[in-house]
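For reference, the structures are reproduced in the following blocks.
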Structure I
Amino acid sequence: MTGDNKPLRIDAHHHFWKYTVKEYGWIDDSMNVIRRDFLPEHLRTEIAAAGIEGVISVQARQTEQETAWLLGLAENNSFIKGVVGWVPLASPKVDRSLEKHCRHWKLRAVRHVVQGEPDDRFILGEEFNAGIRLLREFGLVYDILIFERQLAPTIEFVDLHPEQVFVLDHIAKPKIKTNELEPWRTNMLALGKRQNVYCKMSGMVTEADFATWTEAQLQPYLDTVLEAFGPRRLMFGSDWPVCRVACDYKRWVELVGRFIAKLSADEQARIMGGTAVEAYGLK
């Protein structure tokens, strides 16, 4: 919270990395603009220009070394309010990993790159869910990273853990490039009925055509998530620096601002910070 009791303006989703071809092979030629290092000093400039006061740093590699690295960055940069790290959730020794990393209070959540798993029902695996069941003991949120085709099993997954707090990344990556709404819309409305699930308004421009996307094209997807989750469970995220392949930081902040301008001041404040503070338990 700020000194006048207004919630901080929070970017609930961004990444840092020291770029190497080997570790970031998913950055192909169409994304050449982000083939470089992105570190706290670079983001600090971006958020200052856009009126954002704090951020949540999210893992980009599935290693515990990166989790520790992000927590170190958070310790040395006060504007990093929380970290979404990675631990081996399907490992029988995951409790040891959680104990180690949770010594740092800025670890607020973990996630796995479920979108990259070849089995669309991976998220329902027994070993993976055993790891998920431990998260409440450590006060951790789980960030859900999926493609829209994985929404149906994800709803089953959420229903296995009614007391666990979940945050859906990138509105489940619908097929914006081809303007497809269904079955994504129907599944999102169903997922939104689960009151323990929050949703990030992030990662949308990179699901459209990088060069030709329009604000009007995004409108039905934004409308759907507002209908599904309401302002209380929606939060702003930039997906910086990935967003830079299609949209600069300030442009995305301004676009979301225009979309939520029809809401009350309190509802806008929820989306631009209050929801993230609540969901992740930020201090």
Structure II
Amino acid sequence: MAGELTVSERILYHLNNYVKYEDKYEAPFDVTQDGIAQACSISRAHAAIELKKLKASGIVDETLKHVRKGKARRKVYFLMTNGKSMAADVLQYVRDNSIIPMVDATKVSPESISRSKSVRRSSPLPTVRDFFGRGKELEEVNQALASPTLKVLSIRGIAGIGKTTLVAKAVSGLSGQRVFWYSAKPWDVPRTLADALGRFFDENGSRRLATYLASGKFEFGELSFLLNEELAENGYTLVFDDVDASDNFQEFLKMLKHSCGSAKMIVTSEAGPKFYDASDMVARKEVTEI
């Protein structure tokens, strides 16, 4: 430690005040990425990078908890045993050297973050006029989406059998979800899909991710990181209709499968999609086919 605290030390200083919540059902907003960023006067992206390092070093623990006044669980962070010891050293150093820690919990304001995202915007969904005789399939869809390990629900069948209608009916009944709907066309390329996703995230207040997608110069590694950050919390369902219409963005969907956090992907197709394989269904149980 030098004459002022590093960003990591400021995070430890901040989290030390919230140890008592680690075993509670509900956590304060202050221990989310947004809360930590506000308290330590850094950007959310900077907080995410530092927390990733601290997590990899076994200093902080990342978990999902219900956050006060929030409807969905969010990623929260608590000090591990090693982190508590390090935080104690930081506190002692601050006291002994009259350091200004540049950490202020009074700056934490959930409203300032949630205001832009309070309105959940979904893509326009196909209109479902008549829905008969698919009660069993609808129940299968709902049960699959309730699985905590599921990343992709794949609905397969011949043209005209009602795949799109079934999915539209299912997602229209989801509560508290932002639904992204994309119908694939033979001429689609990764850029067309990225543009549509960019507009969707922009409407939901995710400006940084939207700007990166709209740039047309995205790189899968960086995009995967940004998507993981945004989709780590509950609240998103991503639907890709007729994914076998184009082979051009199968790699994009594969990347998205690994980066969707707690979001669920639903895809429809006639043939088997190419962005997952049998091991995803059998070994990892991340994909379910109906």
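A short reminder: the numbers here are calculations on the coordinates, not readings from a lab. All figures in this text were calculated on a predicted structure; none of them were measured in a lab. Cβ atoms are built from the backbone, for glycine too; each structure is taken alone.
For Cα Rg over 2.2 N^0.38 Å, which of I, II scores largest? Kindly include the intermediate steps, with their values, before the conclusion.
Details: I: 0.93; II: 1.13.
Going through I, II one by one, Cα Rg over 2.2 N^0.38 Å is largest in II.
Consider the structures I, II: one of them gives -9500 for helix-only ellipticity at 222 nm (-39500 (n - 2.57) for each DSSP H run of 4 or more, over all residues; to 500) as calculated from the coordinates. Say which. Walk me through the intermediate numbers first.
Values: I: -9500; II: -12000.
Matching structure: I.
When distance in nm of label points 7 Å out along Cα→Cβ at positions 37 and 53 is compared over structures I, II, which one is greatest?
Working: I: 3.0; II: 1.7.
That would be structure I.
Mean count of other Cβ atoms within 10 Å over residues 29-36 computed as 12.4: which structure among I, II? Don't skip to the answer; put the middle values down first.
Details: I: 12.4; II: 24.0.
Comparing all candidates, it corresponds to I.
Could you tell me which structure in I, II was used to calculate mean count of other Cβ atoms within 10 Å over residues 77-84 as 21.2?
Working: I: 21.2; II: 18.4.
Derived from the structure labelled I.
Which one of I, II has FRET efficiency 1/(1 + (r/R0)^6) of positions 189 and 213 (r between Cβ atoms, R0 = 25 Å, to 0.05), as calculated from the coordinates, equal to 0.60? Each step should come with its number before you reach the end.
Details: I: 0.60; II: 0.95.
This value belongs to structure I.
Between structures I, II, where is distance in nm of label points 7 Å out along Cα→Cβ at positions 125 and 221 highest?
Numbers: I: 2.7; II: 3.9.
Checked I, II; max of distance in nm of label points 7 Å out along Cα→Cβ at positions 125 and 221 sits with II.
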